[in-house]
Structure P
Amino acid sequence: MSHFFTFGVRNLGYARQQHVLFDSLCFSLQPGEMLCVHGANGTGKSTLLRILAGLTTPTNGHVERDPATSLHYVGHMNGLKLGLTVSENLRLIAQLAQTPLTVCSDVLVKIKLDVYHDKIVKTLSAGQKRRIALAKLLMIPRPIWILDEPLTALDKESQDFFLDQIQMHLQNKGVVIISTHQPLPLSSTSTLLLRRA
């Protein structure tokens, strides 16, 4: 992972049907830094993260990052194939990222779903599905993580596990941008508060 990248936005704004969600946002993050995005429902947290991930086009301003710097995005939707098994979903993630399939079994143990490896994903609980969605953070090294309410539906043990993974990512000079309704006990954190216009 490169330690010589920055990530930020300049004069970023977004309007939906002439309603401005946010405007003139400016920030930059260096390796090892995290930004927590807070705000009430409807203030544009998810939209902002989708813009940062390159999935939505801003109304004005732009995102500044090296296009060669790869990222992970985990949104509200888990992005899983519900008709496939747990193992099949992880193998699909690995194949798309051209990652050795051998990592799948190790990750299954880490997220404590190894005993469910042959279960169809649609039969699992919301928390188990969320763990599978977050598993790609462990499978594929990428310097920037953009996470929209990643701890939703997770039990305390799973929350603590993924908070540890986020902390390790920061210590390894990764960047994390996360939306959350709860304070996070993590270092290197700045806060961006979005307010309803």
Structure Q
Amino acid sequence: MTFEDNNYYREKFTKLILNDEQVKAKEFEDCKFENCSFVNCRFEKLKFINCQFTECILSAIMPVNSRFLEVKFTKCKVIGFQWSESQGVRSLEFIDCQLNYSNFSYLKLPDIKMPGCEIKEVDFTEADLSNGDFKNTDFEKSRFFNTNLTNTDFRGAKNYYIDVKNNNLKKARFSFPEALSLLNCLDIIIE
């Protein structure tokens, strides 16, 4: 299926499947996507405003000059998504999602929500994730470098490696015993 109109308002898309396609110059506002699949697609000049994705697959997406404003993903697989290629990203929320192999580097995403997610091998280099909610999330092999993590909530999160010397962790919340991993970068011996 290809989108024939340029603007969609309060539309609901169910079980839509797009693989290896280019979707260009479309705007979706207050739309819902349920059980849809977008694999290896190029999103060019798309705008998603206040949209919801539920139980969708968005894999290997290249969002060239696209905008994602106030978008919520619930129980989705958003894998290999190059968020840093977007023209604008604001107010993202991921609930119980898989975000493996994605790239959020250099983005300003204060108040981002990612509770209960699987976030493996994701790049957050120089991103602003201040006031973020990362409770009960798995960050295995994810990269934090020069990342603003001020007032973030990592309680219940696991497998993160965050160098306290190269990231801003002011007033960030962690739970024990996972918080001990913050000492790994200090080259100290704990007995």
Structure R
Amino acid sequence: MCILGSQEPRIVQDFCSKLFDNCKVLKFTKTDLIQGMTSEEDEEFEFNDKTKPDGKVEFWLNKVEIEMISSLKKLVKAGVYNYSKQKKEEWIMEHLGMVVIASETVWWTWRIEDTFRKIVKGDKKAMKNEFEKQNIEMDELTDLLVATTDKQLRKKLNIMITVNVHSRDIVGGFVRDSILNEKEFQWESQLRF
């Protein structure tokens, strides 16, 4: 079945996973406006502005993509902003998995940059202290994973733990190799990655 010649906007539902990465379906209103997306993991988000699917399908799908990017950008900003203002479990539950991972990565990068600033100011154990904090946070995430039965939260926590193990191992390498400057190759290569 071809979507290009169709006047029925809901026909794209069968092709969403091919059109948009990890999109199971578009969310339509009763009046056929597109109001959001649902992922393969059944996480949903609303668009900032509903999109009207009229005209050629390739044009209104471009509008959907633009709205998706705009809406996700706003959600990531909110995730980064709320990261330090909420309890960890509440924050994880409130935000989409991809927002949680992006926000955690932003904050982790800031923490490592801040650790390098502390080292410059004379705190030679700052990286070791950061490594110990990350070990404690890993234990907390693991405890949370063991304690929860919520399927969505378990998926998010599994991904978070994987990303955090990698991040913690990077910091452990900095401690082991005495990386004390943000200009050293080991840190700059992580920023490029």
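Bear in mind that the values in this text are calculations on the coordinates, not laboratory data. Note that the structure is a prediction, hence the values are computed from the model and not measured. Cβ atoms are built from the backbone, for glycine too; each structure is taken alone.
Of note:
- Which of P, Q, R yields 3, 14, 24, 33, 19, 6, 2, 0 [P(r) over Cα pairs in 5 Å bins from 0, in percent, for residues 62-165 alone, calculated]: Q
- Source structure (of P, Q, R) for semi-axes √(5λ) of the Cα gyration tensor in Å, for residues 14-93 alone, computed value 27, 18, 12: P
- Distance in nm of label points 7 Å out along Cα→Cβ at positions 38 and 70 - structure with the largest value, from P, Q, R: P
- Origin of the derived value -20500 (helix-only ellipticity at 222 nm (-39500 (n - 2.57) for each DSSP H run of 4 or more, over all residues; to 500); candidates P, Q, R): R
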